[in-house]
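Some structures are shown below for you to check.
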Structure 1
Amino acid sequence: MGWFRKKEKPQEVVTEKKDLWTICPSCKAHVYKDEWDKNFSVCPQCNFHDKINWKERMDILLDPGTFREINDNVSTADPLEFKDSKGSYAEKAEATKVKTGMKEAVITGRGKIHGIRVVMAVMDFRFLGGSLASGTGEKILLASEYALRHKYPYIVVSASGGARMHEGIISLMQMAKTCAGVARLKKMGIPYISILTDPTTGGVSASFATMGDINIAEPKALIGFAGRRVIEETIKQKLPDDFQTAEYVLDHGFIDQIVNRKEMKNFLYKVLRYWKAK
């Protein structure tokens with residue numbers, strides 16, 4: 001029988017650390033994470049609107065429990081079997097699907113805004129920069145046709161770096177394709193509302209994103225076609241500091257209104273109620 005016994009070390013209890021603070025990417029202010037989340041990822045100090053995913057956007061804009069996804073079977077295509085030094089487009093797309101849980105850069109569905117039925121398409125920048133490709137264009141078009149059949153207002157929230165050049169000319173064809181779907185809605189007097197978030201650029205800004213009966217943007221959102229550097233090198237001039245911000249674009253007549261994220265749902269309701277009253 002041993003005189004001494006080795007004391008057993010108590011097992012360490014591993015607790016998950018919860019981040020208490022969020023640092024604003026714009027003004028670098030430290031904001032309590034709970035406050036940041038309650039404010040819909042908007043900085044209470046400088047009103048910077050951070051990027052949010054499609055589900056967060058739907059939760060903000062639609063009545064609880066009313067969202068039903070449509071056309072969820074549409075996914076990416078690889079018509080060119082594109083490859084570069086970093087690998088194949090097909091592999092990159094599959095990895096993105098696993099990471100985001102999405103099949104394409106846009107989620108489409110129906111829901112209600114304060115009781116008014118709408119069809120909504122929300123782009124998500126996490127999916128290959130929210131780029132416009134054959135699957136993206138197909139989903140946006142099919143959602144517009146659903147809105148046309150049911151005579152529901154159609155709302156599209158854009159967040160995109162432009163066309164997905166992995167699909168070449170097919171990605172560019174989606175510009176005309178989506179615009180045709182929107183044009184049919186206008187012909188039938190069904191409202192189409194476009195919401196531009198940061199960023200909305202390239203082929204998306206040059207097509208359906210700026211075709212709304214009313215075009216709305218979040219504050220300070222980057223809105224434009226080509227990038228600042230490309231334009232400055234082309235025209236050999238220095239552009240204004242606020243060039244391609246939502247405020248600059250509003251001043252020059254390309255959008256109709258800038259609306260804070262937490263006010264967006266009520267603003268949409270006022271627009272929709274006006275349409276229903278006509």
Structure 2
Amino acid sequence: MLIDGTAIAQEIQAEIKSEVNRLTGRRPCLAVVRVGEDPASKIYVSRKIKACEEAGIISRSEHHPNTITEHQLLGIVHKLNQDHTVDGILVQLPLPDSIDAIKITQAIDPAKDVDGFHPINVGKMLMGSTDGYLPCTPLGIKTLLERYSIPVSGKHVVILGRSNIVGKPLAAILMQNQPGCNATVTVAHSKTERLREVCLNADILIVAIGKPQFLKADMVKEGAVVIDVGINRLPSKALVGDVDFEHVQPKCSYITPVPGGVGPMTIAMLLSNTLKSYRQTQNSPQRYRGTEK
């Protein structure tokens with residue numbers, strides 16, 4: 001069965017819109033900062049802004065040239081931290097080589113870090129705390145599994161890829177003693193020995209290895225669930241994932257397509273995190289650094 005990420009993302013955005021429409025007072029607000037002319041970043045930001053508009057969330061987009069200094073960008077982040085009307089801050093990556101992306105990420109108020117990359121939110125994720133923010137792509141994958149009622153508890157999940165954006169946080173999330181989690185997790189990567197055997201032991205295979213059509217049918221056991229996080233453009237211009245979809249699909253109980261699988265969920269979770277920040281601010285107005293005395 002195909003896991004339709006587009007349909008689930010639309011369902012979640014409709015739920016968010018319904019909640020936003022019931023709010024009194026100001027609406028939730030997401031501020032997005034883009035630097036330079038990276039074409040992919042331009043597309044990603046435009047999609048995020050469009051999704052905000054459709055869900056009733058206010059979006060504030062800033063675009064700055066490659067010539068902006070690290071000091072200037074830190075100043076912009078500081079102003080957004082101080083702005084009581086902004087609930088979420090996202091600085092779109094990549095940044096120019098002259099700017100330390102880690103320093104910028106750590107400058108964002110953890111209470112507004114709706115990307116879930118600040119060390120404080122990473123720490124909360126590892127401890128299983130629910131008041132921080134989970135990174136959007138891993139959270140989107142967890143949500144897809146939940147919405148399709150795919151059992152995770154007690155299952156062997158193999159994650160191909162150990163990036164800070166997908167592999168590591170997803171492993172930390174799915175091993176938690178929480179609903180929708182409780183998996184036994186193996187993180188495999190380019191140095192893993194007997195990789196095919198490792199994959200064949202997986203009940204759920206999550207592929208985020210950055211290599212087009214890397215996962216072949218002989219690496220997947222019958223009835224496995226396969227989640228493809230990759231997105232690659234072939235010389236033929238065709239868009240494919242990290243899974244050899246045509247040959248792997250017949251062996252799967254569930255599989256995500258590319259495009260239309262995990263991708264739309266990442267944006268839906270960004271909106272969900274922004275709404276979560278808004279809710280928490282209403283309950284505790286002093287939680288932002290910018291409002292501390």
Structure 3
Amino acid sequence: MTRTRIPLGRIAAWAVVVVAVAATIFPFYWMVRTALTPAADVYSDSTSLLPEHPTMINFLRVLGLTSQQEARVAGGSGAKVDFLRYLLNSFVYCGLITVLQTLFCAMAGYAFARLRFPGRDLVFGVLVAALMVPPIFTLLPNFVLVKNLGWLNTFAGMVAPSVLMTPFAVFFLRQFFLSIPQEIEEAATLDGVGGWGMFWRVVLPMSRGPLLTIGLTTGVWAWKDFLWPLLTGRAEETRVLTVALGIFQQQSPNAQPDWTGLMAGSTLTVLPVLVLLVFLGRRLVESLNFTGIK
């Protein structure tokens with residue numbers, strides 16, 4: 001009987017993949033594990049992979065489903081997060097940026113791919129060069145502009161710097177639009193389709209994969225954004241989940257932060273993005289392969 005020998009290189013490659021996946025998943029696992037641990041056991045039970053006395057009290061008190069006395073008995077500080085309100089704020093903030101930025105980037109990418117105007121290549125080169133500018137450099141000018149416009153603690157001020165376009169998204173979509181055969185657009189032109197109709201009725205329906213890719217990456221970035229919403233949206237009416245969790249940590253009067261409550265809130269915050277990636281992750285990988293990005 002002939003034995004199939006597995007190459008040593010393949011074994012080493014799989015070992016590297018397993019280690020990389022474990023290193024990626026372990027922080028999320030430890031976050032959930034800490035969220036299920038009673039506050040009294042968070043330090044004494046820190047060497048065990050599983051909580052010895054698992055409980056859901058940390059999730060209940062973060063959601064405001066327990067009284068202040070019950071929260072203090074469970075080891076909390078008594079602080080709570082208006083989770084549903086901040087969740088809605090996060091959806092509004094993330095949704096506005098995702099939809100509008102994806103739409104405007106698609107318009108810009110199509111213009112650079114198909115339209116001819118003086119200085120097109122120069123403008124595109126300057127736009128791509130903006131990829132080398134760290135976002136922190138534009139933070140202060142954007143804040144001053146939003147403050148002078150009177151848009152602090154409003155969704156308009158929070159989404160204004162990100163609502164138009166980003167260099168990577170424009171470059172990504174332009175490359176896809178260049179791959180669309182011009183014969184399709186020429187046939188649509190013969191049928192009487194104009195410029196806007198070409199974009200809305202022909203190009204966009206053919207670009208669902210790349211648009212989904214840009215929309216998904218933009219949405220995940222906006223969902224986890226912290227610094228900009230912290231500067232421009234600290235009010236209750238516009239506070240998003242990431243900012244709310246930071247304030248929740250600062251509300252603890254004890255020497256040590258409320259780690260179990262903070263991890264419970266972080267777990268609930270991650271769940272919407274995790275569900276989105278589970279359902280759309282395959283489409284994301286397929287669209288990346290289709291557009292030639294490896």
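Here, each number is a calculation from the coordinates, and none is a lab measurement. The structure presented is a predicted model; accordingly, all values stated were derived computationally and were not measured. Cβ atoms are built from the backbone, for glycine too; each structure is taken alone.
The table that follows gives values for the structure above.
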quantity: Source structure (of 1, 2, 3) for relative contact order in percent (Cα under 8 Å, 6 or more apart), computed value 28; calculated: 3
quantity: Which of 1, 2, 3 yields 24.5 [mean count of other Cβ atoms within 10 Å over residues 117-124, calculated]; calculated: 1
quantity: Origin of the derived value 33, 21, 18 (semi-axes √(5λ) of the Cα gyration tensor in Å; candidates 1, 2, 3); calculated: 2
quantity: Of the structures 1, 2, 3, the one that 47, 46, 25 was derived from, the read-out being Cα extents along the principal axes in Å, for residues 21-180 alone; calculated: 1
quantity: Given -10000 for helix-only ellipticity at 222 nm (-39500 (n - 2.57) for each DSSP H run of 4 or more, over all residues; to 500), calculated: source structure among 1, 2, 3; calculated: 1
